Structures are given as structure tokens and as C-alpha cells.
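In what follows, structures are represented as C-alpha cells.
FYI, it's all coordinate maths here, none of it is from the lab. Since we're looking at a predicted model, the values are computed, not measured. Cβ atoms are built from the backbone, for glycine too; each structure is taken alone.
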Structure P
Amino acid sequence: MSKKSGFTLVEFVIYFALLAIVITAVVSFMLGFAQARAKTIVVAEVEQNARFVLNRVIWSTRQAVQINSASSTFDSDNGVLALTTLSDPTHPTVFNLNSGTVFINEGTAAQAPLTTPEVTATKLRFTRDNTTAGVETVTAVVGMKYNTTNSADFTFNYATTATSTAVIRHQTP
């Protein structure tokens, strides 16, 4: 009697089925990982832009000597904040929202964007509060969302709103 070596048809089908299951599991895991990574990038981009704009507004407000009420727009989602500063290169400092981008204009320099093209600013609202001691405060609200037209592989909708309040520290005498 001679013994034949090799695989039977049943063994081949079993091995092929096991291989297909393993490959499917690996591909599924990799796609899930890629989507989670893309979502993390989207969230980080939106959050970083909102934090950066808000921190810049708050820092500039704290460095200002007063709010220029005539040039500012309060209690509007498309607000403008104009600050009077002591330094000529930064006087005046103006924040505004235009076409989904938050801009800063310091002194005579050209306005510069504070947000990246990957996000759209949906809200820039300023509220002016005067305390009983005459100290001026500004509350800033920034709304951001991910610009889905610039996403390459995965489209995610993510939006956030951040709020902070600043007190003008350098009051005019």
C-alpha cells in the first residue's frame, strides 16, 4: 500500500476558511483603528483652534487699557472686539469673525487669521460687563466646527463651544 501525501479537499476548505476569518478580523480591526485615529485628529483640531482663539482674546483683553465700545460689536454671534492698548504696534487690537475665520488685527499690521483652514468658526460673541468698582470685563464665546470639505478619508461632524471671561488689568488713570 502506498501512502499519498498532500491535502484533502476538506482540509483545504477548512484552512482557507480559517485564513479568511483571520484576514477579515485583521482588516476590520485596522479600519476601526483608522477611523478612531481620524476622529481623534478631528476633535483635537477643533478643540485646539477654539482654545487658541479664546486664549489669545483673553490675553489681549488682560493687556488692554480699555474696550473701544464704538468699534466693538457685543451680544452678536458675529461679534467684534476692539481693545485700546498702551503699545503702539498693537494699538488698536481688533478681533472679528469673517467667512468662518477668526482674525486679529494689531495696530497698522494686516489682519492675521487665528484659525486653521481645517475648521470653521461658527460663533464669536463678546459680552461686556462692568462691575460695581468700574472694572471692565469681557466674556468671549467661541464656536468651532470641523470643515468636512477638507477631510480626506473620513468625514466626521464635530463642533465645540468654549467660553471664558477676562478682566482688563491695566485700567486708564
Structure Q
Amino acid sequence: MHKSPLNHWVEAMAGFENPDVLLTGVAVWEASVNPDRRVHAPHAEWYGTDAIDQPGVDIVADLHEIHRKTHLRFDGIFCPSVLEHLERPWIAMQSMADCLRSGGYLYVDTHHTFPLHYYPDDHFRFSTSALTTLAKDAGLEVIEAGYDNPCVIQPPRFVKVWNKAAPAYLSVSITAKKP
């Protein structure tokens, strides 16, 4: 049976006795939906990070520079719905890879097809190929990449040429490991 990137990450974290996990993008914005991500590794010591200081933010850092802002190294990084908000996600991916211990796992979930949402900005949409390239360029071994939440894009009536067979998904995710 095919495992999702999230299932790979959850299984990997279960293999650590007391993992240290970095949770990115924990600041709460007006329209934020912030489920408790800690359910994916309840035995872990979780550290929250964001670029602004708010309750729940343990490490105040721009994700592009997280490796410079903390001396901690992590067994896991959980990065949900953050990369699309960054000006240079390839730099953030490298910075997160630098924060992983050898043998550590990174999970990224971001958007493939999704409405614009500015918390505080909205820059990118991703495919599995894009996330795979970012991870490999950061020196990570890709465990699994996949799409989640199929959706339908309805073009305006005046659009006469449209590939109705092309799939669209709300989100895309990846789990990668630091060798």
C-alpha cells in the first residue's frame, strides 16, 4: 500500500525515543487555521518558530535564516503551509536542512492549486517535481512526494482552450531525510 509523505514522517518520528521537532509558521493570523500538529509526534519536544514574536513562538526567525538563529538541531521538522509565503523557498529549504541532525526528517506540506492568501504574503505554488528539486538541492534524500486533495479548476467562460484532463490538487507534500 502506498504511504503518504505525512505517514512516512509520522513513522520516522515514532522511531525516535524523544525527538526534537521544529514546527514552522506557528504565528496566528486573522484567517489562520491552526490545528494541533503535535498529534503527529506526541512524544516529541516541539519548538515553534515564526518571523514574529507571539505566544507559541519559541524561536523568532525568518525561515530563510533559521539555521543562523538557533543552535538547536532537530530530529524532525514539520513545515505546513509555509513555503508558499516565502520569497525564496529554496533558501528556506537549505536553511531547514541545515537545522536537521543527520538522520533527521523534514515534512513539507504546501499548495499546488489554492486561492491567494496573504499571511503576510503569497509567492509560490508547487508541484512534486518542484519540492523534490528543492529537497535534493538542499542535500536531502527524498522519501516520498505526493499530491493531496484533488480539486477542479473552473475557468471563466471566455477561456476557449483548456485542458480538462489535467489534474489539479489543493496541496502537495514531501518527506525527505538528511543523510
Worksheet item: Of the structures labelled P, Q, which one yields 5.2 when distance in nm of label points 7 Å out along Cα→Cβ at positions 16 and 144 is computed from its coordinates?
Response: P
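Looking at structures P, Q, which one was FRET efficiency 1/(1 + (r/R0)^6) of positions 24 and 136 (r between Cβ atoms, R0 = 41 Å, to 0.05) calculated from, given that it came out as 0.05? Can you show the working numbers first?
Values: P: 0.05; Q: 1.00.
Structure of origin is P.
I have 18.2 for mean count of other Cβ atoms within 10 Å over residues 8-15, calculated from one of the structures P, Q. Which structure is it? Before the final figure, lay out each step's value.
Details: P: 9.9; Q: 18.2.
The value was obtained from structure Q.
Consider the structures P, Q: one of them gives -12000 for helix-only ellipticity at 222 nm (-39500 (n - 2.57) for each DSSP H run of 4 or more, over all residues; to 500) as calculated from the coordinates. Say which.
Details: P: -12000; Q: -5500.
Of the structures listed, the value fits P.
Supply the structure label, taken from P, Q, corresponding to volume of the Cα convex hull per residue in Å³ with the calculated value 165.
Values: P: 165; Q: 128.
Derived from the structure labelled P.
Matching task: 0.75 is the computed value of FRET efficiency 1/(1 + (r/R0)^6) of positions 56 and 88 (r between Cβ atoms, R0 = 30 Å, to 0.05). Pick the structure from P, Q. Mind showing how you got there, number by number?
Values: P: 0.95; Q: 0.75.
The correct label is Q.
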